[in-house]
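For reference, the structures are reproduced in the following blocks.
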Structure I
Amino acid sequence: MGVVLTSIVADIQYDLRRLHGLWMALAFPKLRESHPVMNRWQPQTTGERLAYRAWAILGVLGLLVGYPLAVLGLLIRFHVRRVDRTTTRLGALGTVLLAIVAWGALTVLARVRFSPEGFLAVAAAGSVAVLATVLALLFGRIGGRGTTVFVAYPFAVIAVFLPPVVAALYSPTLASVVFPRSETLAVWLLDSILAYGGLNTLLRQRFELVGFAYVAMWGGLAVPVGWGFGILVTLANLVRPSADDAEADGDSG
């Protein structure tokens, strides 16, 4: 355990030193040209020293916020890579067939357990999820990193979360898991991100989180959540590129 902890601390220290060094080199290119130990460039004039220290402090503050997000991105990237490897083994057609089987099975269960209205709702959600799977694969394959982050990721979030949320409207078991967590998330969003300009008060007056409002909520969150996942993974790639990213950068160069 001690060896593992020591290794983690060493990795964090290496990341922080490297990232801060890259940050400093943005404003002081001479740092890149000088030897890291011998004859390392140092600011000479009073103005250079003040600018150097101010830029260094900004870098430290940025790392205090950005590095934990990058670590979260590494965790998300780990799971995304597992999904990518699975889709690669299955192929695009196999992945779509898997989505059809998974959400088709949920639809069959809905036909047996839910009302006709519930069955139709789950069937519609499953159909949308399959279409979202196709679009996520399509934009992930044909586009660059920007298209993957801002288009493919939101479709992937819809493909995963939409059918269970709809099914929870008609299943007490799923509802006991999905709805309380959804309410907790909604309260947090209203009291933090959406509190600016009294937007949270307006939303509370206009909308009530019941019934299909949960579906609308998750449908609306699919885009920012997908973007957040994609941005965090991109940040993780910048902090610690994987072998695939290094090869991609080499090919693009």
Structure II
Amino acid sequence: MKIIVCIKQVPGTNEVKMDPVTNTIMRENVAAIINPFDTYAIEEAVRIKEKLGGEVYGLSMGIPAAAEMLREAVSLRVNKAVLLTDRKFAGADTLATSYALSKGVEKIGGYDLIICGKQATDGDTAQVGPSLAKTLGIAYATDISRILEISRDSMRCMKITDDGYEEIEIRLPALITVVKEINMPRLPSIKTMRIARKTEIETVSLDDVSGDETRAGLKGSPTQVRRTFVPVHEVKSTEIQGTAAEQSQKLAEILLKM
């Protein structure tokens, strides 16, 4: 079975800076990590590989430095990794990101299952997985908490809903997004870390995947961030003095004016 895991590099801190011109996150010189939700996607892909055989591909779009993040994914037992990196990808919203990833999926080719984390911790949109499936024209299911049974042409799994859980069956190839309840990601071993250091990360540009420049990056993004700000929380307090009866009376007067 050939499984593709979409992996995003996110800031490892809340103290991020925004580009004042594009209103996008400035990722250069910022400590970065694998998106936490994607570690569960990696683990689930590896477990399926160990059960059915095959290969796991890691796929990401980002700056050249994201190659180190993909090496970390290899240390978690991903077999091969592809990085979409090109200035033409910069500033992409979820739609443009989905398009770029779809071209990466096409380059990898011949997949059975695509697994994504539920959402990214820097954007929290949870849109890329479903949008990627729509772009590829395949079935998808979100918020998967458990894979009950999987074969080379179908899978049964549990999906979290607003009312509880739902058991569903999906024909492959398909895409799923997973939540943290699905497994407990393992740590890399010394052996896999050594393998990762020697692994060559394949980097591809928009031209390498015959991409349409008008559908990538800022040019292909119908939505853009207009303004970003840190919420300011102001707390106002009033001290009420006097006897218990006087305090109660004053409190009642204040509440009636609100």
Structure III
Amino acid sequence: MRKKILMGLLLAFLLPLASFAWGPNGHRIVAEIAYQHLTPQARKAIGSILGRQSLAMIANWPDFIKSDTTHQYDHTNTWHYLDFPANVNRPEFDSLLKAATGENLYTETLAMISDLKNRSLSKDKKVFALTFLVHMIGDMHMPLHVGRDEDMGGNKIRVTWFDRPTNLHRVWDEHLIDFQQLSYTEYTKAIDIATTAEVKSLQSGTIADWLYDSHLLSDKVYEYTQPDAKLSYRYNYVFVKDLNQQLLKGGLRLAAVLNGIFK
């Protein structure tokens, strides 16, 4: 399996990608920020799992395999998101989260963490679990991956981006990030500037806290963005701070999770 995963990672750079959470650069930004905040112990442990592959380069594989014609990974399609009704308060959110059984973004994130804490886990399964964990922590910080079921996390909301037809989900996973015109390494350097105290604050909380935090932002996105809206400079101005904060939170929190696993 490890060889299949690594080959898939190489092919991912050669094939076009559909609309996924954050898109290639977003996931790489989250993963690269995380790497910069890993402890020496975590870096060593991750190196023993991935070899010469970096966190940034494995981060998009769980999206790439959605195009796998063998369908062996179809069961992972629901691992990327978890939908909620609009404007739920925290007690309601927690109740819905508890009731969300089956394979979803929340349950499988916890499952991958548990798998990686199992020191007897095989190398193949460690590669798989680490790859998905890196990706899913990124997913949960893209607000429309904890959005609403009726519009498939904004995929059914048609808008234009600088007069190009698209949808709300793609605006957030791709267009906003690409509009900044930075490589993932440049983007990382630009936003990974929090103080030690700020890093500690952003890394605090639980997976449930982080999901609710993203869901609150999704409500803001839905409220501001109407169907058939014509989005351009103004939209970037309104949301670029939220965008950058979500990418930073995702990276710092991924680092916290990985440091906790490999301590």
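Please treat every number below as a calculation from the coordinates, not as lab data. A quick note: this is a predicted structure, and the numbers were derived from the prediction, not measured.
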-9000 is what came out when helix-only ellipticity at 222 nm (-39500 (n - 2.57) for each DSSP H run of 4 or more, over all residues; to 500) was calculated for one structure; which of I, II, III is it? II
Here semi-axes √(5λ) of the Cα gyration tensor in Å, for residues 71-182 alone has been calculated and equals 27, 17, 12, so which of I, II, III was it run on? I
Looking at Rg/Rh (Cα atoms, Kirkwood Rh), point out which structure of I, II, III has the largest value. II
One of I, II, III was used to calculate Rg/Rh (Cα atoms, Kirkwood Rh), for residues 151-230 alone, yielding 1.05; that structure is III
